[in-house]
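Colleague: So, here come the structures, one by one.
Rule-based calculations on the coordinates, nothing more; no lab input. A quick note: this is a predicted structure, and the numbers were derived from the prediction, not measured. Cβ atoms are built from the backbone, for glycine too; each structure is taken alone.
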Structure P
Amino acid sequence: MTRLIRMIAAVILGATVTLGATDLPYSGPSILPLRARKPVMDAWAKLRLERVVPEEMRRYGFDMWLVICNENLEDPVYRPLMPEDPWSIRRLGMLVFFDRGAQGVERILIARHAKDLYTKDWNEEQETQWQALARVVKARNPKRIAIDQAVKIPYGDGLTAGLKEKLVAALGPELAGRLKPAEELPVAVLERRMPEEMAVYDQVVGIAHEIIREAFSTKVITPEVTTLDDLDWWFNQRVVDLGLERWFFNDTTLVRTNSAGPKDRVIRRGDMVHCDIGLRYLGLATDTQELAYILREGETEPPAGLVEGLRKGNRMQDILMGEFRVGRSGNEVQAAALEKGRAEGLKPRVYSHPIGLHGHAAGAFVGLPDRQNGVPEKGEYPIHPDTAYAIELSVTVPVAEWGGQEVQFSLEQEGFFSPGRSRFIGGRQTAFHLVR
């Protein structure tokens, strides 16, 4: 029996999972085997199609929406609108959504292979794919046809120039004149988190938290021996061995007093270690930064100055979460949070981003590391309810025990925004991970 099969069996039975001689038994939230993941993701896709798509089409005033893209060059919104399948597009995919009012939004697939949740409407032996699309559109005679063409938000810009040229030619001048760029429609569909997703998102983030807890322990780190490279690769291997997906290379950084010894990548006693890890599970992404302290001989807790730095970082997280407002732009949220943080003497930097079906996801950017005065275009997009953000920021704090050295405390935790219901998804770090 392969290691993967043993792992799946152990998860199903609720047992711990041993992945190899150097790996730890996994004790975090349960991880479903691949077969059990598809029904969950398909149910979410169905709800997205039945609930979110009609509401957003009507909000932006479109009675038809076309999502058209090529295999291996997918529109970002295509896969979330389909049943879970790594090969969701073969050659050319065409989705047609038509609002029939009280009868709901009709879902039509014009592609070679039929898919659940859609009605296929193309006879390959009688017409080309583009002829089928033109026929379907003409028969429904829509007033305003949304296409994924955008200027500000890349997630709304999934229709390539070449495909648009073919679309215009297929529809002819009269129908093509009804095509309208719908930048905000696909972005809104992607960024909106449904209650059914949020009921699971805490567990997804909980898996990331458990991996960090494992890594920041003496079972993985041997002070004066383990290097950052060792820790980086442990993080990345751990995510893959658990049957999850990395959406970026998980890595760590070392923060130590300037008076410490060698400037190397060996993790030493008295060091602060920072991690930044991102995984994807059940189609939901995480992006988490937390801190560990490597205790010196005789220490039982970090220096007070480091503890104060984390406390101030938590305070800045609260300030930023409190500045989210429906209709505010990401730039306005960033400016308000920075103003309040500076007024409290926190020396903050804010560079948060949407998260959900992608890592750096669809929605408003709330700063960038090198943009502390707003972000053109992406930062001008408004904040909407029922959206998730990676609450990413830092504060700089002088640490007395390190000779007054200015230390940057970088933190990142997932947050859910909706008026009256905002919260950190899966909790957040409020105390250092300690390695003894």
Structure Q
Amino acid sequence: MVGLGKTGMALVSFLLGQGAEVMVSDSRKISELQELVSPFKGVGLPMVLEGGVHSPGFFETADMVLVSPGIPLDTPALDAARGKGIPILGELEVFADRSTTPVVAVTGTNGKTTTTALLNEMLVNSGKKTYLGGNIGRPLMDYILNGQGQEIVVAEISSFQLDTACHFSPRVGLLLNITEDHLDRYPGFQAYVASKAGLFRNQKDNDPAVVNWDDEICRSIGESLSGPVYFFSRTRQVAQGAYLDEHKAVVRIGSTHETYNLKGFSLPGVHNRENALAAILGARLMGAIPEAVQKTLLAFKGFGHRLEYIGQVKGIRFYDDSKATNVGAVVKALEGFDRPIILIAGGRDKGGDYLPLQELVQAKVKAMVLIGEARDIMMEQLGMLTKTEYAGTLEEAVLWAFQQGLSGDVVLLSPACSSFDMFRDYVHRGNVFQQAVRKLGELRK
């Protein structure tokens, strides 16, 4: 077992229950690993730990290697195992081998968590018994460990999970969008695209795919599939699928023609309208009731750090979009505002470029402040388009952004980068942003 996070712990628990001899390799110290695995000691089965390093010799003694999603597949120790013909798999493959429950699976560069959770709520409000898991933060293996028993598994799936799954076959698969991301983990953009397209690799002939028509790459993938495809679009009518008609979602599945009111849908941004269309299609294809779908659309509040409105100080509105860890997500965020924007961006670079932001920065961003490891390359590609400054900390960035703003302006944290150069994760970064905003003065919603 490579990596002992939530997924790794769930897999270890499963493996020990199967009577396997488990070896664990993790970058943390042995003392930390020993503490983590202490709950398993009563099982009485052998467990060998390797800490602080992934050594090829350790891997080469295994019969099978299971990899957590955060572990790069080109790690030398994995190459050594591969060279010995040792299978390298992930949680998704083990789950697919052990579960017969129908799965509706959501992937894409952006919007996965929101769409997955919204879809799940639609099913739950329809009286369906669901298990919500995957990349959303709850291991799919927990479903196996807890005895299964639900009607539907609703899964958020990342490209990293798909890369180590050979037989995973969702009953309904949703592909939201594909933009440059994780190029520090892939040899090129086309490899990342192929990974996302793998969601549909093993679907049966009658298993539906839900695909974004407005995304050219996704549309091309959808048009190549042999099974039923339901496109969603916010720009045009589709014969089979869902599209926007002002404040309504129009849904066509077979001979069924339905309309859903989106006037009360509270999530900001045009991208969340796309997410809503995808969720409606996925839920209806899995048997959700139209009345429950409509109820959920009006009640769903979304998640923090995703274009989350924090409040206003002296008429300047603050939004926390810390989850926007790639350029595509920032594009969607900027498109959603019709007010002048002071943008806070930067962090750890993920291997793409920032050129797709140029037009929007020039048109909508009155000032920009850059932080983190990527700030120099962002300055080089975007800094000439608007007033731009560096900040050493996020707190300094918030203060500078506030000083540039006027009543009616927007201060937006939308980094286009990962958080790991300065923060534990995007949640930590968003929380620091929100604390800094509160220190500016009286915060009003």
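Colleague: Consider the structures P, Q: one of them gives 1.02 for Cα Rg over 2.2 N^0.38 Å as calculated from the coordinates. Say which.
Modeller: Working: P: 1.10; Q: 1.02.
Only one of P, Q returns 1.02 for Cα Rg over 2.2 N^0.38 Å, namely Q.
Colleague: Which structure, out of P, Q, was distance in nm of label points 7 Å out along Cα→Cβ at positions 197 and 421 calculated from, if the result is 3.3? Mind showing how you got there, number by number?
Modeller: On the way: P: 1.3; Q: 3.3.
Checking each candidate, the match is Q.
Colleague: Right, next: Work out the source of 21.4 here, i.e. which of P, Q gives that when mean count of other Cβ atoms within 10 Å over residues 133-140 is computed. Numbers along the way, then the final one.
Modeller: Working: P: 17.4; Q: 21.4.
Going label by label, the one that fits is Q.
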